[in-house]
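Next up, some structures in structure tokens.
No lab work stands behind these numbers, since they all come straight from the coordinates. Keep in mind the model is a prediction, meaning the values are calculated, not measured. Cβ atoms are built from the backbone, for glycine too; each structure is taken alone.
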Structure I
């Protein structure tokens, strides 16, 4: 292994780590990603601690991270990964959309935040966008932080 990402034609593959404690979710994501000509799953983690260790071993381009996992939660895993590389690109993929969950993930360095009911194309576009250095947080989630007209100042 040369450390170079696997090449496909003139393009480089986007190397992904999937971190989720549900095996069906991991395998489903791996199947979806595996059908993409520009993506490859290099590792799968079932705990936050495993995510940090596998990230260290594989240095993926993008990590898909659940928030609720055993041993160490997703935010703790993001903090650990970003201690290894502050530029790590992590997308939270979760069922939790509270203001607190979103803000904790963004503060920990998430570059994307999607709910698990996102459409396949939305997920794939988010992976590509985050890989390209952009952020990916749907407007509906960002709206949770918008001030409302009923607040008193």
Structure II
């Protein structure tokens, strides 16, 4: 098969039967993903002066987390906040988790999918990402976030 036919087959989603051709296709997909990370909406960030701990979540937990941040601050627990708004993660998400001693990942998911994605995509070790999950079928409240963060902090002390 000629180069032109091979190129046409790839463009139409055909199977790459040649090793070099396959590598070219996979590298092209990787470039698309990297470009997509610059096109997703940036995260919402709320910084607290001197905070060494972070809290990351997604939209459904946003209100509960904002209220919890205020409640925790009143108890002297300072946290930076980041709400992820898109995937693949942009540089802001990578930098946020890398720059905190511990990041609490708040989500309403039994399997901790956001935490898993953060580990896979940022390369941050499991010890730096603490899971705070609530999935009992009701909306998450600030109480769930506060009690989850405090329980993790007490266990670490």
Structure III
């Protein structure tokens, strides 16, 4: 998909995914960890760590986000991703900060660690794997219908 077809948050998510892959994480965009929640990027690390990154294209986008605190119980580390002109001082200090654009990103502040409980980690990792496999399967067979209830 060309850059002109992507929304600002999607372009930022692409750069974030490039960073995460460079850090040996496997990212998924628009992942649903639980009903009613949809994160911009969730990534699974080489040691099984789970990171969530919320991409904010402008201050109004951040101000309108009422669900982000619900994401904290689904990850080991939580990050905000913004571009270089975003007023980062409005973001909560306990979260990590990633600054980037459509072509790449860098971690400006590491997120505080809050390790997931074992049962939650297994559940989210299993869901992550199933969603990733279903998306790959659909990319190989675009006519394949996916069940919306599964959060693919």
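Values computed for the structure shown
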| quantity | calculated |
| --- | --- |
| If helix-only ellipticity at 222 nm (-39500 (n - 2.57) for each DSSP H run of 4 or more, over all residues; to 500) is computed and equals -9500, the structure in I, II, III | III |
| Entry that produces 1.5 once distance in nm of label points 7 Å out along Cα→Cβ at positions 30 and 142 is calculated, selected from I, II, III | III |
